[in-house]
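Any read-out appearing in this document is the output of simple, stated calculations on the displayed coordinates, not a laboratory observation. Just so we're clear, the structure is a prediction, and the values are computed from it rather than from any experiment. Cβ atoms are built from the backbone, for glycine too; each structure is taken alone.
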Structure P
Amino acid sequence: MAGGGSFDTFPKLLLRNAARFGARPAFRHKDLGIWQSWTWVQVAEIVRAYAAGLHRLGVQPGDTIAVVGSNRPKLYWTIMAAQALRAIPVPVYSDAVADELAFVLAHAEAKLVAAQDQEQVDKVLSVCDRLPQLDKIVYDEPRGLDDYDHSRSIAIGNVIEDGRAALAADAALGQRIDEFVQAGNGSDIAVILYTSGTTGTSKGVMLSTRGCIDAATDTTRFDGLTHDDMVLAYLPLAWVGDHYLNYVQGLVAGFCMACPESSDTIEQDRREIGPTFYFAPPRGFEAMLTRVMIRMQDAAPIKRRMFHYFLDLARRYGERVLTGNPVPLSGRLLYALGRLLVYEPLKNVLGLSRVRVAYTAGEAIGPDLFAFYRSIGLNLKQLYGQTEAFLYVTCQPDGEIYSDTVGPAAPNVDIRIAESGEVQFRSPGMFVGYFKDQARTAETMTSDGYVKTGDAGYFDEKTGHLKIIDRAKDVGWLADGTMFAPKHLENKLKFFPNIKEAITFGDSREFVCAMLNIDAVAVANWAERNNVAYGSYQELAAHPLVYDMVANDVAAVNLSLVKEKALAGAQIRRFLILHKELDADDGELTRTQKVRRRFITERYAPLLTALYDGSHEADISTEVTFEDGRKGMIAARVRIRDMQAVGPAESLGKAA
């Protein structure tokens, strides 16, 4: 690939990085326990050869190429090689079941699929009869595929070697690849990312090359990201967060992307690689803290006392130290001691020692959890985004960090609140449209070019930052006219470590009810320490003492609602703990772990009826999907617990 003067496409940025950063690492991957590295020069050569090999397989400009698997250099290089040919990559969630995979491949009209391993190849082969347009399958890991019919499949390594040999033998082929790269421009569709499908079928979001690069240029400048940074690319390959935060920002800034060995080794790999820029959803940060607290319970008494003493100290002074605000001399000295004895060792255990900037998004994060990480010196911030925005709509500047807001508009983003309360925006990275769906594109856009987010929110008068309340369509009213904001209530419930998922109901009803999932790790640890015997998740979820513990959490949420005048009447009056964990394979969650509220309302209709007819228990039988794809049924009798509403007087009494 020959370089050009205008870096308006990703192949041109790759060439720029090869010329500018040369021998600096571009990719790292831990394989069989050993970290391997590829420089920018090496990646540019590999991608050119890969593009030549794909072209020899028949890939043409405008073709769509699906990429299915976890974070692997060769799958990222597939995206680069496709873009070099002006083809369009379409990442797909690695844990998508066969039907979900078939929908995306058919809708995107994928001509070629790049699969990680035998598991993904098998899924593609199982739905091939529904994909008449599919021509070839290329794969990364050959293990287990020796005896397969290779008339339509080939190893990615072989495609690269074939392209490399062909380039050496045919100068005209090299010239053709270079011409494809130079013909690319900012108006090209860089990628199609499918939404998680929270409210229905997934939509293919088309993003332009210029929009992606402009947006990433703004945010790398905003957070001071450079070629010296390092990220751990562990987020789902098909999610906008990975594509933006790792792939696009990496090409724009020139930093190194490190791919973990597997999803099971992420914690260890994070410690070894030491990322400087890091993203995790709130549940990721919650899981890290839960593991720490469980380990501390097994520590020697003197270590536990020291740990909790310095955590209390961090709550008092940590935020002021992090933001450079005045701290008493005694506080500074004690905090410095805490940093030496607790905070830095703790961050090292978590693999966060080198992180300069960390973000969370996707759900509201509990104020205590947010404050914990910031108090120990982690520059954790929040952003609000959507696939249609190419992620960033808002982000928090250093020195303006609040747990209950998502920050002001991101650089060069314009936000407004419609009369209905819906948040609307225009941004550099905003999508071109939905693939093959002009009607839904038109529904999402306003007449003057703003994108409708579907979220209700407002700007906080004190800070000027955006606050998100709920999905606009989900905000409802109880029968007495009290506002019902289900997501707001659910987030409050999930702030408690015992509660993993929550779904609340109340629109047009007399009172609010909730279905809950317990956090298996946190509650199992509690059960072990309290001699609570159980044989399965189902038994643990149904245990009376677990109900008592969760009831205390629900009561605390009700107490907090008293302080919110608009929602004081929306306290939770009844709840139950579901007999199974909500699962994406069962259709209850999206692949980004968001609750499919409508589906759950239908699937658990008998439980919902029991919550509102005064029953104290209800029978339910639910289909489940096992790890090997088999289906089965799980039956249970689920208990229902009543809760007492908290009034203003009682709230004052509790506060006293």
Structure Q
Amino acid sequence: MPTTTLAEAQKRVTSLRQQLDEWAQAYYSQDQPLVEDAVYDRAYQELLQLEREFPALVTPDSITQRVGGQINNEFAKVQHPIPMLSMGDVFSKQELLDFDQRLQKQLGHPVAYNVELKIDGLSLSLEYEEGRLVRASTRGNGQVGEDVTANARSIADIPQTVAGNFTGEVRGECYMGKDAFAKLNAARDAAGQSIFANPRNAAAGSLRQLDPSITKKRHLSTFIYTWVNPPANITSQHQAIAEMAKLGFHTNQTGQRLASMADIYQYIDEYTQKRNSLTYGIDGIVLKVDDLALQQELGNTVKVPRWEIAYKFPPQEEATVVHEIVWTVGRTGVVTPTAVMDPVQLAGTTVSRAVLHNPDLLKEKDVRIGDTVLLHKAGDIIPEISQVVLSKRPQDSVPYQIPTKCPSCGKPLTHLADEVALRCLNPMCPAQVEERITHFASRSAMNIMGLGPKIVRQLIQQDLVTDVADLYQLTAADLQKLPHFQDKSINNLLTAIENSKQNSVELLLFGLGIDHVGARAARLIAEKFQTMDRIQAASAAEIDAIPTIGETIANSLTAYFQQDSAQVLLAQLKAAGLNMRFLGQTPAAAPANLFKDKRVVLTGKLAHFTRSEFTAKLQALGAKVTGSVSKKTDYVIYGTDPGSKYDKAQALGVKLLTEAEALQELEKKDQD
């Protein structure tokens, strides 16, 4: 019912401001949103409308008059000489047309726009003096931000130095790519930690770490799109982006200069379709008056520039019904609830399951069997329940009861004080054993071809294996007990198990499934210590001293090897004949070749190897394989559909090699 009196409006405005302040505090300062963006946007737009209808109710402390959020007092403060403003939002093409017509009326002529993707991240300012990065800061409240220089130095695509003694400030968006977001949440989930709600909050939480080594491990990226006070020869937004790319900044190459609303609508439609296939999250499209002189003429309000506007994509939500909540046990014992629902089409895929992550989240959302729920994809990736549609809840509905026993082994579940997850602490839990063995046999670990989850499950059910050491005791007679397992399958699996004994020790170290020890960390540790005996004997301080490893991995590794069960397992694997030495080459020991000591980036779809396999081959030749292109990159090796990394390499003049050309170089080394 519309508000008609000043008293009613005052009451509603007060309520909205309190609610929005609470949500903004959680979103901006704690990086833990309490509601979906669409819910926040609706409340914000309602407050804006009320303040337009009743100007007397507008106060300086209203969220509509402020930029960003509160400042984290643990960081040094940075005063922005030129405020870092927010952007106005619209939610329909008609509102975009209204925006364009207002500008045309004010200026007296049509306007061309630089149309850009709205990246789902957080604003970042980078300041340079005589070509060197001297300060990085967040937007903060628009006037004062947080000094995050140490963390920004750990982000691969931020230039530490810029050619030509560049002195000035550029601004852009710091974001977390979809793959990095999914891996981070999976790791946190497996460790029993709370997960990030979306890539934007993951990026914010990662950039605002007090420990820069944590930021580095989160694999953040940037898109730079604003040159503060550019030189006089730069007269447009699209020219500024092109020049910043030449200087070595990571810019988004999808923007277009468009002069008609028809073309802008077509651009919106194109990226509405493409957004799910992008490697990073976007939540809308941004229109910026392309002419920088016109930007100056139009100026700003107290909070937003008058020359730009953000079109926000409508929320992609579908309603469905929850029929079951199943609990799965991971290799570390974390027990995770998943809602099983009627299948629905969502963001380009059919979705019938949504992970609820932990009991606290399940209780908070109050999901019950038979509930109708709204489903969306967090960061365009992970299916997630937004909320329960209470008006459709069955009358006989009862709260869901959290299990107290492990669904696999029946042992009691434990809710540890410092975790949000439930854990099964039984190390012989069949589900955990299955997950550990499957991980051990995976391609990135011991690469035992043919030993997938189904076969592992059958081996456990037949009481043939209880841990990874038992794999090396299997015989043909044992495998004949498996259903539908013929002679060829038996020989292939036994051969793969035997061949795995010759793997370099970093594959074994990763295959053990030690908390926080990923494939890259395992290789760095193996390069440093060379043998498993030396790795086992290393102190946490010695491991922590390896660049990029850090205290968390060091403590986890030493704690693992202090366990009697781990020492017994390693002794069994040694007795079975597994290699316990590092067989790869450290970069310094690699023979002379095209890639030695070079920075290499892989992009596009590779035909002959997986990305990890190609990376391993290049690393064996002494190359440093990175994830982003900069002016320091020596080679970009590309397959089909290479995307923005290829475009940036061209813009920077980086040497491009096709996959076939790179393979020729690899073959030369094989023949030497």
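Numbers at a glance
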item	result
When distance in nm of label points 7 Å out along Cα→Cβ at positions 541 and 645 is computed for each of P, Q, the largest belongs to	Q
If mean count of other Cβ atoms within 10 Å over residues 221-228 is computed and equals 14.6, the structure in P, Q	P
FRET efficiency 1/(1 + (r/R0)^6) of positions 365 and 549 (r between Cβ atoms, R0 = 35 Å, to 0.05) - highest-scoring structure of P, Q	P
Structure responsible for 0.70, with FRET efficiency 1/(1 + (r/R0)^6) of positions 397 and 517 (r between Cβ atoms, R0 = 41 Å, to 0.05) calculated and labels P, Q on offer	P
Comparison of P, Q by percent of Cα pairs over 43 Å apart - largest value held by	Q
Which of P, Q leads on mean count of other Cβ atoms within 10 Å over residues 77-84, largest value	P
